[in-house]
Structure I
Amino acid sequence: MLKIQKPTSAGLRHLVQVSRDELHKGKPEKTLLRPNHSKAGRNNHGRITVRHQGGGHKRKYRVIDFKRNILDIVATVLRIEYDPCRTAFIALVEYNNEDKEKRYIIATDKMKSGDNIIASKSVVDVISGNAMPVGQIPVGTIIHNIELTVGKGAILCRSAGTSATLIGKEGRYVLITLASGEVRKVFKDCMATVGVVSNIDQRNVKYGKAGRRRWLGQRPGTRGTAMNPVDHPLGGGNGKGGKLALTPWGKPSRGFRTRKCKRTQKFIVRSRHLAKKK
């Protein structure tokens with residue numbers, strides 16, 4: 001649910017936030033916290049390799065269970081929490097074993113405290129939050145937290161409101177459709193979770209002011225057309241007249257394909273670029 005503030009100031013006039021009234025108000029699970037050092041976009045030589053990063057509020061990383069490798073043991077959702085390091089909400093679950101182990105997982109949409117979930121290598125109920133190999137999931141099911149390498153942990157569909165659709169099965173592989181329109185092969189033994197990732201309204205958030213972006217560690221970026229010709233290919237008026245958008249180093253910045261991993265190209269059945277043309 002979205003929350004719109006009263007326009008008592010310029011920064012609040014256009015602010016649209018996600019309501020967190022139903023989330024846990026206390027502190028996170030201390031045993032699942034780790035230090036999170038900000039690198040401000042710099043590498044081990046101190047050079048900026050990722051621009052427009054730096055500053056922001058201090059925060060600790062929550063260790064998320066992307067593998068779901070505690071199998072055939074029912075877990076109870078204790079609470080739903082806000083995670084400052086990701087857009088999705090997270091759920092603290094407790095497994096009903098001797099150790100009563102607690103772990104964080106990515107919360108699914110409409111998940112609430114008291115729900116029971118389970119992960120297994122065999123067929124389990126197709127209920128939101130349950131995890132199983134994609135080969136055991138029925139065709140047409142909405143899934144997220146999808147592995148690409150068996151046992152490595154979820155890679156695809158982890159951010160707020162994302163999901164994929166299982167559309168078919170071919171021998172050792174299953175076919176999934178991603179939100180971009182890409183159709184991809186995934187090994188049938190890779191784990192996935194049923195349902196849609198929580199916090200669907202994240203796509204409608206408006207920050208209202210530049211300072212709110214700075215709190216998140218995002219630094220401002222100057223338009224190339226506002227620079228001098230010595231600083232940018234589009235500087236000094238050279239960007240006017242419908243010219244191609246470029247990076248400061250002269251490479252196209254919109255629609256230019258930068259994919260270099262040819263090894264996994266064979267798993268892509270239909271590219272997202274072809275899906276957009278249709």
Structure II
Amino acid sequence: MTESITTDRRATERQTPERRRQPREPFVEFQDVFKKYGPKAVLRGATLKVYRGEVLVILGGSGTGKSVTLRHMLGLEAPDSGRVFVEEEDITDLPEEDLYRVRKKFGMLFQSGALFDSMTVFENVAFPLREHTDMSEDEIARAVREKLELVHLPNTEHLMPVDLSGGMRKRVGLARSIVLDPQVILYDEPTTGLDPITSQKINELIVDLQTKLSVTSVVVTHDIQSAFSVGDRIAFLNQGVFEWVGTMDAARDSDHPKLREFLKASAVVAAQPSK
């Protein structure tokens with residue numbers, strides 16, 4: 001495999017012998033999930049386990065069903081057939097009031113950051129606390145400051161989204177996604193639209209939060225550098241099926257033809273100089 005893929009082994013190094021020996025408990029599980037939109041089949045028997053405490057990278061090309069997978073984890077979409085479990089609870093047919101309880105276990109960083117442009121940074125991060133808790137304003141202020149410091153944005157509460165760079169917007173969105181102390185963080189293309197240096201800072205932040213918050217993370221991306229910087233395992237999604245799932249080292253050495261083709265093509269594109 002190419003040097004650009006093999007150079008970063010930090011994800012593997014995070015897997016200490018003690019961690020690898022521990023029994024793995026699935027936090028989210030898909031069992032033979034199918035989903036169609038009109039005549040278009042997006043998920044075609046997707047089966048996957050996301051283990052508690054890991055960083056799982058869902059890798060695949062555009063339009064392969066990666067974001068649809070995240071929506072199923074949150075209960076925002078229901079499969080046409082198959083089952084989805086969260087902490088061994090079957091959420092497939094849960095009514096909306098019960099899905100709300102399940103969704104509180106998750107934080108979500110959207111591809112765009114999804115900030116409210118008319119609100120300050122403080123108001124954006126505080127929004128979930130005001131919507132879903134009875135915290136006092138002093139408690140909200142402390143929580144907002146704490147989360148902004150975690151994403152390396154202290155003293156930015158007064159700024160408006162228009163004042164922020166793309167990377168800063170992503171970090172504010174991340175602060176908002178963790179302000180309710182979720183058990184799982186879902187990242188939808190966290191480095192899309194960012195320059196390489198800013199992308200690497202976001203990757204380092206994902207790893208940092210994983211350690212500090214002891215959460216489970218699912219990172220959806222087609223960015224090979226990001227995948228190998230942050231992941232413990234890769235789930236390769238192709239034509240609506242998780243065709244290959246394994247560790248980062250195993251992915252480098254895999255003889256799965258589609259995975260090898262994807263990694264090789266992505267590495268070549270990443271290595272080309274920008275015009």
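Hey, FRET efficiency 1/(1 + (r/R0)^6) of positions 51 and 107 (r between Cβ atoms, R0 = 25 Å, to 0.05) derived from one of I, II reads 0.90; which structure?
Values: I: 0.20; II: 0.90.
Only one of I, II returns 0.90 for FRET efficiency 1/(1 + (r/R0)^6) of positions 51 and 107 (r between Cβ atoms, R0 = 25 Å, to 0.05), namely II.
Upon calculation of distance in nm of label points 7 Å out along Cα→Cβ at positions 91 and 211 from the atomic coordinates, which of the structures I, II produces 2.9?
II
For relative contact order in percent (Cα under 8 Å, 6 or more apart), the calculated result is 17, so let me know which of I, II that is.
Computing relative contact order in percent (Cα under 8 Å, 6 or more apart) on every structure in I, II gives 17 only for I.
Using FRET efficiency 1/(1 + (r/R0)^6) of positions 99 and 219 (r between Cβ atoms, R0 = 25 Å, to 0.05) for the comparison, can you identify which of I, II gives the largest number? Mind showing how you got there, number by number?
Working: I: 0.05; II: 0.65.
Of structures I, II, the maximum of FRET efficiency 1/(1 + (r/R0)^6) of positions 99 and 219 (r between Cβ atoms, R0 = 25 Å, to 0.05) occurs in II.
I have -1000 for helix-only ellipticity at 222 nm (-39500 (n - 2.57) for each DSSP H run of 4 or more, over all residues; to 500), calculated from one of the structures I, II. Which structure is it?
Working: I: -1000; II: -12000.
The read-out was computed on structure I.
Assign the value 1.00, calculated as Cα Rg over 2.2 N^0.38 Å, to the correct structure from I, II. Intermediate results must be reported in sequence, preceding the final value.
Values: I: 1.17; II: 1.00.
Considering all the candidates, the number was obtained from II.
Just so you know, all these numbers are worked out from the coordinates, no wet-lab data involved. Bear in mind that the values here come from a model prediction, so they are computed numbers and not experimental data. Cβ atoms are built from the backbone, for glycine too; each structure is taken alone.
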